[in-house]
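K.L.:
What follows is a set of structures for review.
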Structure 1
Amino acid sequence: MAAVKVFGVCTRNSVLQTKALYSVPASELSRKFSTSRTHYRAKFFDSAEEAIHDIKDDSKLLVGGFGLCGIPENLIAALLQTKVKGLTVVSNNAGVDNFGLGLLLRQKQIKRMISSYVGENAEFERQYLEGELEVELTPQGTLAERIRAGGAGIPAFFTPTGYGTLIQEGGAPVKYNTDKTVEIISDPREVREFNGFKYIMEEAITSDFALIKAHKVNKVENLTFRKKARNFNPPMCKAGRITKAEVEEIVEVGEIPPEDVHVPHVYVQRFIKGPSYEKRIERLTTRTEGKEEPETNDKAAEMRNRIIKRAALEFHDGIYANLGIGMPMLASNYIPPGMTVHLQSENGIMGLGPYPLPSEVDPDLINAGKQTVTNIPGSSFFSSDDSFAMIRGGHINLTILGALQVSRYGDLANWMIPGRLVKGMGGAMDLVSSHKTKVIVTMEHQDKKGNSKIVNSCDLPLTGKNCVDMTITDKCVFDVDSEKGLILTEIAENEDVASIVGATNCEFVVAPDVKVMGQIQIDNGETTHC
């Protein structure tokens, strides 16, 4: 009977050596490892095409990256050549129309996407709305945790994210028919109560293959990632039955210190060194050194500044805050001098800095809006699963978000208009899920047609139920009370109570001491304005 030698690794005088541990019959070895991740077969390949040769039609793939940052672009390019089809792809989003996973979409190689965000990928949105693509939209933090759980052997878990929304209730469109009717809908989730709060059950995600991008691998196959190219890549390494990693550099043993190993070699089976990297930037954003923001007479800009300046008054020294994409992010421009505000970006940054100078642009350093950014001294980088553990766990004190609608009792809708607009919830459902985090909405009081965005009950799919603590618009500020509903606390200088009533599509309470919007009391008894 044939026997196979099994090798282990030992150290002597800091030199790696291998030795035969024992011999076992080949048939017994086959039984022992038939259902394993076969990590003993780890191998470096000369090309991406060779590395993905075993990915067949109808495979399920985990694909790392966030936007275009940290995507396995060479492995994706190889899949374009093989033209495998019927793929189920788990990835935060699908790149852009002409790069990354967007190219696989254009070639109709993907049957289903499991993602949190459609974003600005027009082809992704078109295929979904026209019934050509199945899309399972999943909150970004839930997606990260489902992947992490899959790699940890945990079949399911309970999370507060999504309670009271279509995620919990079921019925979200997964696939449309060509006539815009819905062919496949999402399933409802089990609900349980823990310590007085509602949680829903989510099942873990694993896959046939994981395709990830790392910065370096050493010759015993330990991985390290660079800046925000980490994102979803580490948890995906662990949840794929076979993980294929492309890297920028292969280095000698010892060149990656043990404390800097982000993923140990037990989790990865295939490696290639990428021959080249475009590292495209989705939203190149820079600043000009020493240049102030220009004054403008534009009414829309004036309205926006009024809102964000008022939102910035909610910062206090030492606060941990997460600012949503768009207008909320601008509030960081109005942090008072001398105040420390720790800005977190849900793609894995604590200590977010300003936009870079043109000479500082780094494609591996982006924010949640896919914009190029910087990081301040004392900052840190971490993976997406760690980021949302901070958020769901209530370690972030404040989040500021935009909205399509806010209801009288603080329900929030900001991610979908069924059949017409699908951007995805991204991280918003997670950001509003912790009862320990103050949630502030910043938005125009009315939409472009003059309809109130503050309503008695949201008729758009919810992001969160009873989650908003304060709403700041161009006209006023409302606090939200769980029993009284909206309480009008501040009014813009050019408004009065009657005009707020006329612009608001629900009842509200007027506080006895309504202030001019942005006027706050300071310790010496004086007042200041935003």
Structure 2
Amino acid sequence: MLHFITLLICLAGGLDTVFGYPNGQISASCDSMLPVHGNNGPQSSVSPYNITVSNKTFSPGDVITVTIQSISGTASFKGFLLEARSVGGNWITGTFTTTDPNAQILTCSTQANSAVSHTNNNLKTTISASWTAPQGAGPVQFRATVLNNYSTFWTGVLSEIIEALQISDTTCGSQKFCLNDPTNCSPTDSTCNFMSSAPTSNGYVFEMSAPTVGYVAIGFSDDISMGNDDVYICTKNSSGYIFVQRGYTTGTVAPTITNNTAGSIVSSYTNGVLQCSFITESNISTPQQISSNPTYYVFLVSGPSNADGTILKHTKVLISSSKIDLSSFTTSGTQSGISKVVLGHGSLMLIAWMTTGSIGMIMARYMKSAAGKPFLGKAIWFQIHFFLMILTVVLTIIAFIMVFVHAGDWSGGAHPVLGCIVMILSFFQPIVAFFRPDPKNERRFIFNWGHRINALVIKILAVAAIFLGLILVDRSSNLWMPKVMGGFFAWEVLFYIILETKMHLGMRETDQENKTHIETGALLIFVCGNLAFLIALLVGIGQS
């Protein structure tokens, strides 16, 4: 009797094994996508079935028709399991609907409507379902297991990869690594610098987005200095054609291009924002990485490019705050990608042309009554003017040498060109002044006008160069530093107008003491205002 009961239990337990799941309720197979009946493995031959899709790209909310069918039209099948998997990370993604009586919707990995299976074991040669793209999905590939009969089935039946048209930060930290600046900004924001990565079986899915006129690139490094880094570059040429290349850097020169990256490239350039997403089938390679689970500092850079798409020196650099394991789905903050030498250069130029140079020019033009007393054989205003202008020239030369030695070239647009002109004109200004004619010389007016015009040109070019420089280092979303510089420029112009008007109206002023008080008060207000603007910008540079 005991043996008979045991036999009944074994037979009952084996019913599922014998008959499988003809009703398609196979949620237990969602992860492995393998049948849970019998001991037979999948076929090793080429599958007689394929998966076709109605679209090769999608945006969130788009509906794509997915069809499993016999390649020859004659190879029938009884059962199947169909899912949509993210190419990077292999996550089940999106939702299905179907009106086919031979198909039903399943819940997989606690996600409702995330898979499709058969409803019966009738013979079929084709089956269709509709897949709705979710928010934040990257490249997707449909995957199926198809059963010809109980013991004969094929796994890993794949569709072509379909690409997302929209880069998103929705799945940052859960399904992909992300680096963005400003912190937590979305790539749909025109001021956002963004990159993401997700590992595939033999490479990565990369996304990058940045406001730029030429290119955006990502790099992977053993340290926070550029050189010996693996880089991927998304660039556009003058015709608007966008392409992706892989390269390798050897220092501060342009990277050596090793090959074009081929793999589901989707790109766009809209309203000044360049975006690229693509799949690479290569591992990242840097000199020091030999472990099976390497980590890197991640760079995100952008800048201008030539007409043929050749990249020029970057104007924006972001670096992950620590080394990143790209197989871990995290979101990283950034540290400054701007060299301290560059920040020091900017600070010296601000001090020179917002404070010492401006005050020196004011002293020579408007403070002759307030500071006309002699000191060491010359009027006080002249001594102060001479000292401040020499200091301005020295600061300009030091700032120029610092950044030129650091950069090693002239790339970077108009900013270095204007800076060079300012440095040259500033250098010759005191030299020419040293050989000025005597005040009573009939040709003295030539020197006076030449000296003034050259000073005005230097001032205008210096302000323009500072504007461009602040745009390069400002990491805020609203570019507040150039706006502060605009306020400073307006402040100076207003003050010059007031002082020039006062000087012409007061030429007949006989009360010398009154003139001295007015000029001294004006100078104090001017200095206080300039210092306020200067401190604000120096703080901004420090934060960069």
Structure 3
Amino acid sequence: MEAEQKKKMDPMTITLLAGRNINLMVGIFTLTATWVGGGFILGIAETVYNPTQGLVWALVPVAYIITFFLGGLFFAKPMRENKYITMMDPFQKKYGNVLSSLLLFPTLIADVLWVARTLVSIGGTMHVILGIDMVYSNILSAAVAITYTLMGGFFSVAYTDVIQLILIFVSLWVCVPFLMSNPNTVSILQTALVEWFQDPWVGKVESRDAGKWLDEFLLLALGGLAYQAFYQRILSASSYRGAQYTCFVSAGFCLVLGIPPMLVGAVAASTDWTQTDYPSSLGPYENQQAGAILPIALNYLTPNIISGVGLGAVAAAAMSSMDSALLSSASLFSSNIYRNIIRKEASDRELQWVIRISVIVTGLAGTGLSFLDNSVMIFWHFGVDMSYTIMFPQLVCILFFKVSNSYGSLVGLVVGLVLRILSGEPLIGLKPVIRFPGLRKKDNTYIQYFPFRTTIVIISIMCILSVSWLASIVFKDPHSESWDVFKIVQKQAKVDAETKAIKEKKLAKKATEATDTGQEEALF
């Protein structure tokens, strides 16, 4: 029976979701490894070391706990029980091909940015520790990740993640004692709240910064719920409960794995860099090298062999995230664009080639972007920002609000995109047109201290629901039905019929199981 079910299973499901039969422990490892990437490790160390931020701004580990718990409690069930292949399936099913294709592009762009930030993290590390030019290290890393992703689809990604996560955990903890015992470093307990070589590494949140802190926390916590890589792991679980357990356990793993890079940042902030072999009379922060503080600390505060171990940790973390982003984008394009729109009659062999080509194209695009900037945080924030402000409102509405339809979704997309652009972005020098309360100018750059991203999310959700509700009323009238470009009434009727059929099938299955159980009890 099991062999027969596997034979009938869609080849796309086997390649992209490992046949929905990933072992629970493997699922936990691959979900954790996906989130604990090069950006995770380098980003935490950079934030803790940065004297203008500190530990209280290193929000990632705690934010990811929220991501996984919300994902397990609310998002896993509707996605897993409907047996979707990608996170865009509910959009395609309810909104149709045209609108779902528009919504697909922000997700694809976020994946490409994910690849870029991953390559920047490993390229910068190899450049500092081994002296290898970032161009060569980025190309080599991309080639390795693309190769083994092509070899086995989700199976190869998941099982290499297991090895990579173990390497990350062991390598980082091996480095920590050597860093903390360096003679040029003051105890991090002494520098936590008292200024020594720079401001205390614990940091602080001024009352005027509270809105910005809250906005960044919600950005990281909720933005991750709009990534295909997250749902790829949920949908590969053998059951809904398995998907939940995967999320909950992974949350704890992320918190534990966030401790070593936090300690690295604290040690770097507690070090007298003028007494080390660091080639400058100024520290890494003054030389605008805060983004590379983890490899710098490993290189100048530990023995050579230990810094090599640390390089292995960053490389493993980078690879574990990059392969996920590559397969994520390949899943979206091959399933939602190619098979469902371009060539519905495509053969299994043809689809396999489309997946391979998608992986290569995403890898090349991310590699090209990685040459434009050396900051991990820039690519990290851009990718998560797009997922949070554009895709998260869309996902919430389609999964939890029956009233949502194509008209509301389109208006929400346009409103969210326009508001985000007009709000400005200091990372690329985009000046804000909309000046939210608390806007301040710092070093010739305007910064929004109001939680503007979260405000955009709320406005987008309100637009989607209100316009959807209005459209559903207008187009219910037979006289206006001919004006219904998106055919929302017909699509909703079709979705309702399919939902009813699924419920009836489940009830029939339960009735059959109950009857079989009763017959077995009667025999005894």
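Every read-out reported here was derived from the displayed coordinates using simple, explicitly stated rules and does not represent laboratory data. Since the structure is predicted, the reported quantities are computational estimates derived from the model, not experimental observations. Cβ atoms are built from the backbone, for glycine too; each structure is taken alone.
K.L.:
Suppose you compute Cα extents along the principal axes in Å, for residues 238-317 alone for every structure in 1, 2, 3: which one lands on 57, 24, 17?
P.N.:
3
K.L.:
Follow-up. Tell me which structure, out of 1, 2, 3, gives 131, 48, 42 once Cα extents along the principal axes in Å is calculated.
P.N.:
Only structure 2 yields this read-out.
K.L.:
Given a computed value of 9.5 for mean count of other Cβ atoms within 10 Å over residues 190-197, which structure among 1, 2, 3 does it belong to?
P.N.:
This figure was derived from 1.
K.L.:
Could you figure out which one of 1, 2, 3 the value -4500 for helix-only ellipticity at 222 nm (-39500 (n - 2.57) for each DSSP H run of 4 or more, over all residues; to 500) was computed from?
P.N.:
1
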